[in-house]
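Chemist: Presented below are the structures under discussion, each in the form of structure tokens.
Derivation of every value follows stated rules applied to the coordinates shown; laboratory data play no part. A quick note: this is a predicted structure, and the numbers were derived from the prediction, not measured. Cβ atoms are built from the backbone, for glycine too; each structure is taken alone.
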Structure 1
Amino acid sequence: MESLRVALCQINTTVGDLAGNAELVVRDLARAEHAGCDVAVFPELTITGYPPEDLLLKPGFIRENRRWLDSIAEQVVGHCAAVVGFADGHPDVHNALAVLAGGKVVGTYHKRHLPNYGVFDEERTLRAGDEPMNLFRIASINVGVTICEDAWIPGGPVPQCSAGGAQVVLNINGSPYRRGKVTVREDVLAERVSEGSSPIVYVNLVGAQDELIFDGGSMVVGADGKVIATAKQYVEDFVVVDIPVTAGEPLAAPYPVVEVSDSPVSRPDVAAADLPNADGWLDPMPELYEALLLATHDYLAKTGFSEVCFGLSGGIDSALVAAIAADALGPENVHAVLMPSRYSSDHSVSDAEILSQNFGIDYRTIAIEPGHAAFLDMLAPSFGDLEPNVTEENIQSRVRGVLLMALANKFGWLVLTTGNKSEAAVGYSTLYGDTAGAYACIKDVYKLDVYRLAAYVNERHGREMIPVSTITKPPSAELRPDQRDDQSLPPYEELDPLLEAYIEGDATVEELVQRFDPDTVRRITRLVDISEFKRRQTPLGARVTAKGFGRDRRLPIVNRFR
């Protein structure tokens, strides 16, 4: 039986860093050549980074990306060919891949199915490919090439490649993470194999870009629909796989074949890839935590920051953000700011201090009472005899926001906010207060998962890093005496499923009252709707659910549909 030796080059590209992305390709191409590979396969839009969005509207960006592609091609002079993603053409721009060999571009393919749902809006800047399909004969094996969404279409380009004579199909991807996505991909690829019987090489991007996280998890699915090799999740990886192929009978109308390379005379031995098992992918909490670490690390690294600060209250949300920051960036780059008020409990301060010491992060205490009192004095002539209400509570949060931004400005730090998805959904936050910052680590994490992640952090470290008292205490904003979240909101065991059904399930109120308490449904959905204006002004954060606030949930602020 023949085989195709493929290098799965799972790299972490950066949007717009054409030279840096090209350097990663050249690095892994050399490794693939040394390993005797027939072809090295890289992720979607390798040169530009993914997603480049409106950079694709700039003619100069398209020209430069093509120049770097040609520069890479000139270096592909050994036996190993390369499949590299790039942006092709102007003014009609295509999401494309190039097959490189013999020092040149020997052929291209344009993505045929452009996703335009959820976080995707490729139709805004790209044109779908419609040219006749080719196969590429690499090491005497007919190879089909496709891009990302093409593999999600029943009867689409992947089985069409098989029907046209492909013995192996390569599929390059920039597939964003959401919880459970990796097993969904595995099922989809098995379905495509069942339609065409050709093995599929699926190479995914790893890294984070703005809200999106790319989790890697590249894989090879054999002709029997089973995964025969995998790359790691959440890290760059380089995997060499010998893919067995069977020469089939010539088809009546096979696609034209572009000659790329002959079979090598000899190849060095490569250890067989470990067969995946039921534990091949990470469990839910480790998977989610690794996603948040990668998102936080890459946002800092790719925007040129190295250090962060945030408000550490002694509560569960800021404790989890502290853990994420310390594990993602190193504790030496993390600065916690304790900002107690007249309403802060002693245990909140002590819990925050213990957590900071456990993680080895820098912490300082700046009491907000002087600033809070000064604002109340300044406003007293205007407020007169009006009773105190949420206004005075919000002043405390806004004083904290001013302090964090001042520290960030002075020392060149980046401010992390600490709000979770449950709070963001119902507007349980202070605009220009605890929402002030540059990046929201847990913006798309529901409160119940915050608790689960906190428990996992302690499990991961093998000891009590986050104090148990932080995990077990009733959640509170501590902006008034004896305040608790459950005085304003339903218990999170009730709230989170309702929010998930409304936000991610797009259920209407009429549908929700069949499953949840009608009064709670009406109150909570109203809070979600009227808080849209607030969410639009909060920092971006890591998207980990099927529908996060931001690029894949776009509701009008002026909206009377209830």
Structure 2
Amino acid sequence: MAFSVDHPWIAEREATICTWKADYNRGFISNMNVSLLSDFLTMSARQIEDYVLMMKHCGFTGIQVTDMVAAWRACGSWEAVHDRYKTLARALHNNGMKFTVWCWAAEFSGHGWHDDEAVYENADPAKPACEDGRVRAFFSKYYDIYADLAPHADRVIAHFFDPGRLKDTQSILYFTRLLADKFRQINPCVQIAVDTWGCPEDYPAELVAAGLQDIMLMELPFLPTWRQEGKRAAFRKGVKTLGCGLGSWGWYTCEYEIDQFPFMCVNNRVLKDVYHQTRLQGDSVLAPTYWSEMDSYHVLNFFSMYAAGHLLIDPDADPDQLLAESAEAITGKMHPQNKARLLQALELIRDARSGDTWRSYWWQEEDYILLHGDFSDILRRADKCIRDFEQLLTEDEPSDGISFPISRRHLYRLMLPHLYQIRQFSWFRQVLSDLMQRCAAGMTQEEMQNAANALPYEIPEYNCVIGLWGQPEARIAYQMVCDFCRSHGLSAPDRGHMRFVFKRRLYDALCTRQRGLNAPVYVSPRFYEGGKALGEEYTASLLEEMAAEGVLIRREDGRFALKNWADFRFDFNI
């Protein structure tokens, strides 16, 4: 089948604006060094208009926003966030595009947001949450906030799992209907959709049985469970049998979400691979009519979003040609030398951080590129690329590029730190490789320890967006150092300034948990990202140090709380 704009693979294509605040990540940690030039929630009305035009140029037919308490806390109120969204909706509709609201449907507290009335469970544990009037009132209050956007919305997507505080299916079905009713009372034409992230197998059928036959069900393109033999085809057969619409909620395929370990990605080839696999797994049963792709790093994600939007139109398109087109969209046709410099940088970022397939791009795959990439080639290319790329900073603005939310020079300056991180990581890999060869040739234990202590594993964060798990290459570099030391009976080096940075982030996260409460909140070493972000053992050692320093209180059961917990008792958001 030949695809085109008039006959696209996916009829409705939207970018999903993920609104974790760039400098206040997930409401847990603050980072004063992050540039807000890549933060959607601080864009002006003019920048939002340019953002819409940028996404239209990428081939998208609409934009989806994530509405959640973490964004509200970061901006001071839900009204402030909704004002941004309404400005966005007007710009979209003025340009013939659609506006979708995706909302946390069972999570209205935490993430820096405090509500004294929060209640998610029935006072009688044996009964469903929805049968408790307090729970119904609490959910209704927040659904009324979401419905503030109903006059502007073409679609609303309910998200109940991860995060989500409802534990029984009856309540989830009840509140799905309540959310749909609140939106439709204001806007009868709004489409209702439900994403299936983390849901049980029988959830879609139960939604329909509960009277929601007219909804769109959203699958996921990437999770390993969706790659199981026959999984996608079976899901789509069920959707078809139920008579529902089929959509796809693309998360992580364009980039990493900025709450974990974000960095600038260039995923034109990865997207081609994911879309090809998705088509093979289920299009013969039922093809989606709607697809959204996550836009988390915003302006630095443009090049992947351009590939995504056009591959959703024609999945057989050449991803490398699309990358070249996206570079020219920025530099314009009047400056071919600038296009060449930009394209060289984009190809380096792709080859260093993403590779060609999902298996090279995703951190849990065996072929993860940061562990298995050709660092010697990347290091050789990086030196030349940075020299050439820095020339872009001296060039005048192009006159024939597309509308863009920030200046070209600002875009280049935001990209440059990522090139430096790639070069630093490749140099570290070279030094570590040389050390391993010297060890194999023969070194004393003292010589090996001294060499290990000197390994340049720190990858600077610069002004980049940093997630709760830290800078990705820095994380992998230190993992490699620890593995090397462990295999040779050495002590892993531990620079003091990095311990200080991580302790500060643990402190920030504890402050977030303590706000608005009148008793100390005690946590285990697993409290920070389940112990996975920094490692449970390392997290425990940092908490022990903070207790010894008088920052934390340590109980006999090994749990910790803030020494100055009472300082945070006055906090409210609503």
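Chemist: In terms of distance in nm of label points 7 Å out along Cα→Cβ at positions 135 and 503, which of structures 1, 2 is highest?
Modeler: Details: 1: 4.8; 2: 4.3.
Checked 1, 2; max of distance in nm of label points 7 Å out along Cα→Cβ at positions 135 and 503 sits with 1.
Chemist: Work out which structure the value 16 belongs to, where relative contact order in percent (Cα under 8 Å, 6 or more apart) was derived from one of 1, 2. Don't jump to the answer; show the numbers that get you there.
Modeler: Numbers: 1: 12; 2: 16.
The structure behind it is 2.
Chemist: Another one. Using the calculated result -11000 for helix-only ellipticity at 222 nm (-39500 (n - 2.57) for each DSSP H run of 4 or more, over all residues; to 500), pick out the matching structure from 1, 2. Could the numbers behind the result be given before it?
Modeler: Values: 1: -11000; 2: -14500.
Derived from 1, not from the others.
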